[in-house]
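Once you scroll down, you'll see the structures, which are given as structure tokens.
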Structure I
Amino acid sequence: MSIFLDLFLTFFKIGIVSFGGGYAMIPLVTDEALRYGFTSEAVLNFIAVAESTPGPIAINMATYIGSVQGGIFGSICATLGVVLPSFIIILIISSVIKGLMQFGGVKAFLNGLRPVVVGLIIGTATTLLLTVILSIKSVYDTVVFDWKALVIFLVVAVIGFGHKKLKKKALSPILLIIISAVLGIVLYGLL
């Protein structure tokens, strides 16, 4: 099978089974990135970059992996693969949604998906925290505490939660990314 077809089918599979948006897709995309030869550290770094660039994180990751594996055409194949299932499903759902919502089975299905999506997002967040702050990438790794990463996490969390509590609205994610980038430059570049 050609790399282009493989990229398309791999990301089509991810797109068709993923519910809950880009964050819920991260574990599946990570598994595929590792299969394509990326290291855990490279995947973690790209998650950070993909989160700080415009566009959905899963699409950015698919585009990047496709680009590395197959150039521009590879990035197009991977991106189309991850986007096409959602596009088709939304077209179908939007044409029949009012009629479907009257059925208890549809409501039960959607109610059953919500906890799974929350679990996937919490699992991804936990994995990222363990990897970044404790340098744990597998159960066999020794714990190496990164106090700089913890300081950045805590400062950004306090600023974000404090602003929301005081102003009754969330602080711009872009501003939080800029704050964390500046803290990273200061802590990792200067200390």
Structure II
Amino acid sequence: MKIVSAVVAILTIMTWPAQAASLSKTYSYFSIGGRTLDEIQTELDRRGPKLRSTGRRHPGATEMEFNTKIQYGESRGRCRVVNAEVRVKAKVILPRWRSRRRSDSETQLVWDTLSADIKRHEESHVIIAKNHARELENALKKLYPQRNCEQTAAKAKSTTDRIMAKHDAAQAKFDRVEGINFERRILRLLKYRAQRTGN
């Protein structure tokens, strides 16, 4: 059996669990100042990561790299996918507020609520990516054998393109829904945190 390998790397930056498909995740932080909510917002607008997809700065971001390794095998005049591995490398970028001690308790409460929501949002992007990586891995393993490995590789590419487009659409939809529900969600979270802290 002849084994050949193909590696497909897709890099995407966005404002993308299961047992298949592996995930590695790291965190990085950017510092912001500001004593008031308006000042914090100005700092986020000035220092937040700039996304290529929007051209604007955001309070958080996730950089993701998808690496797909496919092994092909020839047998009885047909070529099939012997194995497929999809790995997602995610870097979550979050804000770190350095002026907490100089602000009032109300601002601290709002920041704690907002900061937790930013992290949850970015972690959700990672989960979406992980799920689509698993879907891609499974789809590649199920491809029908072709007459030669060039044809099988072409099928693998079209499958990858289709699922990655589906992934991009899912990420964009998630951002749209989150944007629509942002104010209502934050107000609900603020009320919950205030009740817990007795404010």
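Taking 8.3 as the value of mean projected area of the Cα convex hull in nm², for residues 38-141 alone derived from one of the structures shown (I, II), identify that structure.
Values: I: 8.8; II: 8.3.
It traces back to II.
Out of I, II, choose the structure whose coordinates give helix-only ellipticity at 222 nm (-39500 (n - 2.57) for each DSSP H run of 4 or more, over all residues; to 500) equal to -17500 when calculated. Before the final figure, lay out the partial values.
Working: I: -27500; II: -17500.
Going through each structure in turn, the value belongs to II.
From which structure (I, II) was mean projected area of the Cα convex hull in nm² calculated, if the value obtained is 12.7? Only structure II yields this read-out. Source structure of the calculated read-out (distance in nm of label points 7 Å out along Cα→Cβ at positions 78 and 126, 4.0) within I, II: II.
Values in this text are rule-based calculations from the coordinates and carry no lab data. Only a predicted model underlies this, so the values are computations on that prediction, with no experimental measurement involved. Cβ atoms are built from the backbone, for glycine too; each structure is taken alone.
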